[in-house]
Each structure stands twice: as structure tokens, then as C-alpha cells.
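Listed below are the structures to be examined.
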Structure 1
Amino acid sequence: MKRVAESDLFGPLYEGISLKKPSNAMLKPEEPETATSKLTNVACYHAELKGERETMEDYYVLESCFDVGLINVSKCAVFALFDGHAGSRCAEFCSKNIVKTLEKHVKNAGKTVEALQKNIRKIFTDTFKQLDDEFLSLARKSTPKLKDGCTATVLLFLDDVVYCANVGDSKAIVGRKKEDKVVSLSLTEEHTAIVFEERQRIQKAGGFVKDGRVMGISELSRAIGDDPLKKSGVISTPSIKKVTLTENDQFVIVACDGLWKAFTETEVINKVLSTVNEITTNSDDAAMIYSKAASILASAAVLKGCGDNVTVLLLPVHNKQ
């Protein structure tokens, strides 16, 4: 993961942690970096636009070589996307702390893949809770108190297995070939106040839903941060899914709601496929091909008038890297 210099809003808790903050311009593709470990890097290409918003509140992390000392593992990587609301400070905090926090909880589980698999729910739940607790502590000490919150979508690649944990309404999908088409396989759950089970949980916690928003304020029923809504049922407990990648899988897409407001999952998959197929006829440069596909997705969402920040992470699967 490349190191990016950023000003520290909260002091020493940020030291040694890296992040990516999207700008209004497209960034160059993230090239796999040379690692000192024996792990094979996982390629990820990305694009982002501020859109019609005055500020960019999306942050993301690309850790293509997540070396935590697991035995008999050839690939281990972490990719995360945080979509901020009511400010960008919570998303920034999470991006600067997710790697070391997740690493701590993975190592606490043991050095074997079996130990990680057995404890994956606890690993992710404890990681999200620690991020939430630490940011809320800082938010409550600030003057004035911070009200920022963010979604969190974190993918852990372990050889051909992907574990995904999420809170909020960002999405991650796998494009999987099925017969003569590529279909969407969801890696995330939507946590919004209009979801029946989420609304029931909020009401049991003493909160209410008005106009599709928790306490009439936020559409999200789960998030990191959001201090004013924590007593009303907004929690940081993630949904967790596991998928084993196969030879039929084409790519993984992670994006904030700015993309999914503009296009369906099928439309997103088809746009990637059409771009890849078109460019592949003239080039075999995977970095250029998938970077272009990510850029086209982000631009198309803005042109369609999504009215929000748009960040796209695109990960080709297997030999398509």
C-alpha cells in the first residue's frame, strides 16, 4: 500500500497508517507493489469523482499485500471503502486505522487459516467495534462534538476466498459467469432504515424511523460514528459474507452508493464487460484496461446525475490481472 502524506486531525492514533483520499480528478491505477514477503500481490484499479458535492467524503485503502504471518497462504490482501456523511473525518479516521486494527484482531485469532476462518465473525465485529469506539471517543472530546459517520466495506482476500464485512449502503459484488452471461453475486447487505428488519431493530432500541431516516436524520441504520444516533439503534456490527472465487468469476467491484444510485448491478457489470472487451481488442495491458473501466463507471454515474461522490474499486480475478 502506498504511503500518502495527510494532515493528522487526531494526533498519534494515525501514525504509520496509510490512506487514499480521492480527489476530483481520476487517479492512476494502483500498481501492485514489490513486497518483501512471499505473498503475491492482488491488483486493484480505482477511479473517483467528487461529482456535484462541494467536498469529497470518500476514503479508501488498498493493501495489496496484507502480511500477517498466516501459514501456507500465497495471497492475502485488504481493500476497504469508507463513504463519509456529515463530514469526512470519520471516513478518514477509519481509513488510517483499519489496517493496523484488522491486523491486531487477525493475529489474536492465531497463525493458521483454520483459526482465521473459525474466528472471522469475531475478527470483523471486533475490528468494526474498535474503530467505532475510538472515533466516538475522539468525537465526544472535540469542541464542538463531531457528528460525522461513515459506511464501511472491508474485503479480506485469502487465496481464492473473499471475506467481506460491511455497514451502511456501499456495495461489493462479484461478476460471475453463468451460462452465456455474467451475473451479480452480492458480498454486502444494505443497512438502511427502510429495511424491515433494520427498522424493527431501531424501534426496539428506542429510536424511530421518519421519512426513511433514523430519527428523521440518517438513512443508514448501521455505520461507524454517528454519535447522535448511537442511542437510537445505529450500530457498527457488520454483516459478513464469504465467497470462494472460481474460474467463472471475472472481477470484484466495490463502490459507494453514488454508483448504485445511478445504475443497477447488472448495468454496472455490463459496462465493465463492454469496456474490457472493447479495449482488449487493441491492448493486453490489464492495468490500462481495468483502470479505464473503473473511470468510465465513475464518470457515467456523475453524468447520469447521481449528485454524490463516486468511488469505484475494480479487482480483476485470477489470470485477468
Structure 2
Amino acid sequence: MTYLGTAGNTATEMKDVLKYPACVHPLFKALLTALNVPNNDYTLNAANNLFPDDGFMIEQEYRNNVIQFYFATLKELDFENNSTVAREYINEWVSNHTEEKIPELLQEGDVTALTVLFLVNAIYFKGDWLNKFNPDLTEPATFHVSPSNQIQVEMMYNQSTYRYYEDNTLNAQLLELPYAGEDISMIVILPNDLDGLSSLEATLNPINLKAALNELLYPRSSTHTSVQVWLPKFEMKLRYKLKEYLQALGMVDAFNFGADFSPLCGSCGVFISAVIHEAFVKVNEEGTEATASTGVVINRGIKLFKANHPFIFLIRHKKSGTILFMGRVTTPSKSDLLFL
């Protein structure tokens, strides 16, 4: 939505840093349309809005376009005289769009009398597995944070047929865990070595990630493999201020007095004050059904996928190929979101 309101070098920098194609706005419209289809199998809520101060006018063409392409509304707030009220309003809006999992996106001090514009994004995802984990088989297990540091975690277990691939370039196993409805799936990239996460992250790039995903999801031979899966339960709630990261990547003008937001508000002289991102992801056995199995047996000829050390995961929308989340699990109770 913010890119829609930029022009000149401000737009060029934003486009280059975020790798937007020329037709980005119609593509976002198509993606949001696909993501916002009501679904009983999973919950996917994305909260996106632009909150400008009420001291300047928004161009009508921008209003029309942001509604057409992003199904959004702009809410003007009085930052100068009622910054606390404005902060509470934004927090309530985000909370309502994230099943109350993110009740306080903005903290005290994030909104001041000098605030002129806030770009807010929050996303919440919760889904039931297609191949369900049996909670009776979840038990304490060792997770190797590093070769010399181990902790106890709640380790889930399941044996079923999955898309599975061993990638030599990444030196890792890839496993697709589809959610009910099969519109969205989690893909886990597990290094072969206990301390292989840093090497995996150094090797991973858009080209070899795409190649690995193609081999996993569109194989030339068998499409599914019988796999025994051990996956720790984990929950993450993370908050980042992205301004410095975006500036380091080359998106500078948007945060300075010389920013060109003329499509948004004419010659108003505004700039972005902050970009704050918070996300919540929870992975457990919810939605599972009891089975007769009461133990785990290692069977010969079945692939083993044991996520008992740091790994990367991504949550992907299948039809569009969009990666909704990508993160690392270094300790299941203290995980880090890489980007959204």
C-alpha cells in the first residue's frame, strides 16, 4: 500500500529493495483475493493499514487505488494532540485482525506528537494438519541447540506419506507438511548436521531455494514417501522495527524529509516514521484425532525426519507459490522470524 503512494526515486528504491515487478498492484489484488477466501480448514488473517495524521489531505486517486488493489481503508488519527488514543486505536485494530494474538503492536513511545505516518502489518496463521499428529505420542525429547547445548522439548511424532527430498546443495532434508484443505503447507528444511543451520543460511538463496522446492513439490518420479517425522512443538511471537533494515538494503528516501509521496498526498512533505512488524505462529497437534497406536517403531525402508536440532521452516500458499512466513527454529521456545 505504501509503494502505491510513492513516486520518483522513493518509488525506485522501494521497488528495488522489495523486488516488486512492474504489475505489483494487480498481483497483490489477486493474492489478497485468494488468501481472503473464507475457509473452515485454517485461519489466515493479515492486518495491513495506513494510519496518517489527520493534518493533511489524502489524494482521492490514491484512496480509490488502495481500495481497488488492497481492499483497504485509511484511518486518520490525531497523533499531535492524542498520541496515546491513536496508539490504542491502532492496537485495537491489529488485535481484532489477529484473533487477539497481537494485542499491543505499538508500545509506549512508538507514537508521538511528531508522528506523521504509520505503516502497520500483522499476520496470524493457525491450521490443522492434513496428516494429524497424535498428542498421545508427544513426549519429552532432547533438542540440540548446538553440539554442546541440549534442552528438553515437547516432540511430536507422526508416520505418514509426505513429499520428501534430500538436497545435496543445501546439505539438508526437505519435508512438506500440508495443512487441512491443502491450500497451505509448511515446508521444513532440516540441516543434515546438528550445527548446520548457519551453513544452510549462508548457502540458501532464491535460486537454490526455488530449485529445492521444485524437486520437493514437483518431482520427476514418485510424489510421496513414507516418512517418520519428529517435530518439536513451538510458538513464536516476534516484533521487529524494520526501518534500519530497509535503509541498510537501500530504501532510504522514504524515511527522509525529501521523500516523494506525491501520489499519496500531493506536496505534503511527509515521510515514513516507522515500519513495525509483529507475527505470531503456533505449531502443535491441535485438531488431531486419537489412534490405536501407542508407541513409535523404527521401520526399515522408511525415511526418518528428526527435527531435533535448529531448522528453517516456511509456510507457503500453494496456488500462488507465495511464502507467507519464513523463519528459523533455534530453540523451540525462543524462535526467530526471518522475514515475511
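So distance in nm of label points 7 Å out along Cα→Cβ at positions 115 and 259, computed for just one structure, reads 1.4; which one of 1, 2 is that? It would help to have the intermediate numbers written out before the result.
Numbers: 1: 3.5; 2: 1.4.
So the calculation was done on 2.
Let me ask something else. Comparing FRET efficiency 1/(1 + (r/R0)^6) of positions 51 and 131 (r between Cβ atoms, R0 = 41 Å, to 0.05) across 1, 2, which structure shows the greatest value? Can you show the working numbers first?
Numbers: 1: 0.95; 2: 0.50.
Going through 1, 2 one by one, FRET efficiency 1/(1 + (r/R0)^6) of positions 51 and 131 (r between Cβ atoms, R0 = 41 Å, to 0.05) peaks for structure 1.
Could you tell me which structure in 1, 2 was used to calculate helix-only ellipticity at 222 nm (-39500 (n - 2.57) for each DSSP H run of 4 or more, over all residues; to 500) as -10500? Could the numbers behind the result be given before it?
On the way: 1: -10500; 2: -6500.
Of the options listed, only 1 reproduces it.
Supply the structure label, taken from 1, 2, corresponding to P(r) over Cα pairs in 10 Å bins from 0, in percent, for residues 99-210 alone with the calculated value 10, 25, 32, 22, 10, 1.
On the way: 1: 11, 30, 34, 19, 4, 1; 2: 10, 25, 32, 22, 10, 1.
Clearly, the read-out refers to 2.
Related question: Looking at structures 1, 2, which one was percent of Cα pairs over 29 Å apart calculated from, given that it came out as 45?
Values: 1: 33; 2: 45.
Checking each candidate, the match is 2.
For which of the structures 1, 2 does the calculation of FRET efficiency 1/(1 + (r/R0)^6) of positions 43 and 91 (r between Cβ atoms, R0 = 25 Å, to 0.05) return 0.80? Numbers along the way, then the final one.
On the way: 1: 0.55; 2: 0.80.
Derived from 2, not from the others.
No value in this document is a laboratory result; all are computed from the given coordinates. Treat the numbers as computed from the prediction; the structure is a model and nothing was measured. Cβ atoms are built from the backbone, for glycine too; each structure is taken alone.
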